Structure 1
Amino acid sequence: MTDLIVTILHHLLVFSLVAMLSAEIAAIRPNMRPDQIDHLARLDTGYGIVAGLVILAGISRLIWGAKGADFFLGNPWFWGKMIVFVLIALISIQPTMAIRRWNAAARANPSFVPANADIVRARNFMLAEAALLPLILIFAAAMVRYGAI
């Protein structure tokens, strides 16, 4: 039963992560007002929190899951999934730092508007994250079938 609970939680969190990133991509746009920047910053914070919860749920699956840690740690698809997750985390640093700068600037100066080039750059990083996410799902599917494919 524990395996089912942590697996369901892990899957719900992964899909929540996709939803949070999608919301961020939809929210970032040229000529954002301070309230829109604040909204984007809140979405980005939520994205980071959900990413952390995905990691905790994944560790829970390693510890309490039916397959056991040895299955995952000896599985090349698991490590592929981990590498992609780390790449996404590294890519997410640039937009997170930009959003934090913009939010601080908007709080200090209500007429602050991020430069369009900075917005495009941050959005492109977010799109790169989104482009890599399907690899995690592909590797996860291959991972649970390791040895059978």
Structure 2
Amino acid sequence: MADNRALIEGFYAAFAAGDHATMAAAYSDDAAFSDPVFPRLDAAQTRAMWRMFCTSGNDIDVTYSDVDAGEQHGSAHWEAIYTFPKTGRRVHNNIDANFQFRDGKIVNHKDRFDLYAWTRQALGPTGLLLGWTPIVQKKVRSQAASQLRRFMVGER
């Protein structure tokens, strides 16, 4: 149990330091990730997503708290403060994470946050007026998926 707690703490410490390699090593090869923007990622996509975030040159500040972990499950709260590149707007995202573990690795990672709160910050007036709508939220997901695909292709 202490090992899984250390795994979560090491994961977020690595994110705060921009160390995507340590983050990637925390996942099993059959891991899955989901959040409101990236609803279904496999292990390779998850690793690429964190690598993209860590190498984007963005001014991201990551903090974490409330880490709890047992033999098979864990959780944490984390916050990311950064400038959204498309609009230049500051975002302060509050995220609750849940984990499943197997053999000392993360096999399932689910982040939860308020996508409407995110769109209001990242998209400004458009997010305020329309960020709650399925159309805008679908567009956010589509653009994020496209960005991740381009990033992964560019690495090859």
Structure 3
Amino acid sequence: MIGREQFETLIPHGGAMRLIDQVVAWDARRIHCRSHSHLDPANPLRRHSRLAALHLIEYAAQSMAIHGGLAARELGTAAAPGLLASVRDVDLQAQRLDDLGAALELHAEQRLADGAGWLYSFRALCGERLLASGRIAIMMLKDS
């Protein structure tokens, strides 16, 4: 397992917007992250004391950013910055996250990587319950 202090410099998110607590496992194509931040009443994504399941897209995207950072670090480089470009085929199986009693398990798999960006598929679970799945495309930001 990799704790937050070992990957916090790999993503641009800071403070309470850093949603992922730990990396459970990862390899060149996949990452499994865990988070309890959905249970925090001070979660910055909450509205009217509730956290919508739609925010699982942000949790998944942060898992992907951590994956890219870890993979680049393994190669002795820094990950290129990216921008969430599209979200496709999202299937939400829950309405809220704040009422779940256990950790979020986030699984992402890189399907494509090229000079323009990355395509990942993702699944978000709480225990054995599937909360969401879909695909996220990340566009690489080029220096001007």
Out of 1, 2, 3, which one gives -14500 for helix-only ellipticity at 222 nm (-39500 (n - 2.57) for each DSSP H run of 4 or more, over all residues; to 500) as computed from the coordinates?
2
Among 1, 2, 3, considering only percent of Cα pairs over 29 Å apart, which has the greatest calculated value?
1
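Each value in this text was obtained by applying a stated rule to the coordinates, not by laboratory testing. Keep in mind that this is a model prediction, so the values were computed, not measured.
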